[in-house]
Structure P
Amino acid sequence: MALAATGAASIGVDYVKVSLLNFKAQKDATFALQNVVKAVNGLDKHVSVVAAGFADAERVASIDPFLLPGVAAEAECDFAMVDTAFKDGKNLFDFLSAKQLRAFADEAHDDGLKVAFAGSLKAEHLAVLNALGADIAGLRGAACTGSDRVRGHITEQKVRELVSAVKAAQEKIVTVR
């Protein structure tokens with residue numbers, strides 16, 4: 001993992017996302033992330049390391065997402081991220097409630113981490129994600145034609161729509177319970 005992350009960091013990226021798929025033990029996940037952070041920082045201290053866990057962890061061999069902020073902080077990552085492992089039409093909110101995501105974000109922020117949420121999210125989720133404390137929202141499918149992240153294409157129109165949605169979400173006041 002550290003070698004792959006170093007390769008990614010060497011080409012000028014700003015972020016290296018490290019998936020914790022197949023990591024069930026907290027100590028193993030921490031160890032792997034520590035090595036990634038060490039390797040990436042040794043190459044370029046400006047590249048942020050994103051520790052990514054999964055809201056649908058029970059469907060895959062993955063660490064409990066609620067352990068992720070502590071693991072990411074101990075490994076000195078920059079971000080804690082919750083995504084979905086399977087891209088089967090279910091989104092982040094099908095697995096975790098707004099209250100759970102708020103708790104995740106609060107813990108990560110308390111640990112000095114930034115927070116990223118992803119998982120088949122759409123433009124209409126942006127206001128809620130903002131209210132939950134997301135620093136980054138992953139909406140790859142929403143930027144593609146037909147909302148298809150595999151066969152769709154990113155278009156200027158789709159990106160313009162998302163930019164408008166981001167601006168609207170920043171202005172909208174949403175109460176999350």
Structure Q
Amino acid sequence: MFRRRQRGGRPDGQEVFHGLRTQILNLDPAEIRIDGALAGRRVRGALMDMGYPNGTATLVALGDGTTSLYLSSGGGIIGAGGHAGVATATRQFLAVVDDHLALLTADADSGLPATGRVIIRARTDQGWSSTEAREDDLGRGPHPLSAVFQAGHGVLTELRMIAESKAAGA
């Protein structure tokens with residue numbers, strides 16, 4: 001899965017990012033348990049890829065509570081769904097994605113967004129669906145998927161609070 005290596009034989013940040021992201025994109029939906037609060041929902045997981053000048057940030061949220069943030073520049077947060085605030089925000093994000101699923105189109109593409117663009121992906125039993133939009137339109141404008149974007153940022157806020165708490169304790 002990993003091709004290029006840093007000195008010392010370890011994969012570099014981009015390799016890790018692409019490897020982790022590929023694992024999620026290839027995950028069999030039957031392997032994703034659904035938290036009871038999401039029972040009856042079609043969405044088993046969602047990704048929100050955000051393009052920035054220095055790389056891509058990918059928010060991963062699965063119906064079993066798995067929540068991570070992958071950064072193509074290296075680093076991120078893996079397995080944060082055990083934190084109560086993150087778990088609540090993740091369930092909310094997935095519910096909002098499910099509520100807006102009709103606005104996404106079936107798509108097996110796994111490409112990354114350009115700078116200033118966001119790709120929202122939803123995983124159902126039928127496969128991946130997605131849409132792409134300008135980040136400014138999602139964040140500031142009355143875009144039909146602004147609620148999804150805002151819910152995703154609710155998860156990111158909880159992840160940031162964990163990172164800041166750990167940094168303050170270090």
Structure R
Amino acid sequence: MLNAQRQSEREMITGEFHYLWGVRHRLKAIERPGRVHVEIDGDRLFLYVPSDFDSEARRELLAKWHREELRERLPELISKWEPKVERTVSRWSIRRMKTKWGSCNRETDHIWFNLELATKHPDCLEYIVAYEMAHLIERSHGERFAKLMDQLFPDWRTRRDLLNDSPLAYQRWDPTE
């Protein structure tokens with residue numbers, strides 16, 4: 001992820017493009033009093049905010065909405081993969097990650113998912129669910145892990161490439177942290 005192509009920094013203003021499930025939507029920021037929320041209508045992404053919402057507050061609103069989108073999709077995918085992997089996920093969480101799409105704790109069967117997965121094609125999310133659940137069985141990334149993935153999810157490499165070929169959101173950070 002360190003060397004991946006990144007989008008430019010988003011100012012959260014009308015006309016910019018933002019992604020949901022791999023589809024690019026043109027943002028329309030609508031400043032008005034009332035309920036703060038996000039809506040999709042065709043290829044448009046509507047952001048309803050008060051006029052005093054700065055770009056950071058707008059980014060946080062969009063991140064909250066992406067988190068909700070992931071929360072809707074993850075339970076079904078985890079349930080789909082638990083019988084295939086023959087492991088139960090005890091707990092899962094969503095967080096911002098700088099260098100990983102997901103991670104897991106084999107002792108507690110807890111999986112973390114990168115918030116940015118909501119911007120990628122749904123096939124990428126399923127790949128990460130299967131990938132992290134496979135790590136509940138095999139810790140390393142060696143030959144045994146690749147064979148397990150081939151057995152569980154034959155097209156995992158195609159989905160990995162789809163995920164890794166898509167640009168990442170802009171992020172200001174120090175790679176030495």
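Since every read-out is calculated from the coordinates, none of them should be taken as a lab result. These numbers come from a predicted model, not from an experiment. Cβ atoms are built from the backbone, for glycine too; each structure is taken alone.
Table for the structure above
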quantity	calculated
Which entry (P, Q, R) yields the derived value 39, 37, 30 for Cα extents along the principal axes in Å	P
Which of P, Q, R leads on FRET efficiency 1/(1 + (r/R0)^6) of positions 52 and 84 (r between Cβ atoms, R0 = 35 Å, to 0.05), largest value	P
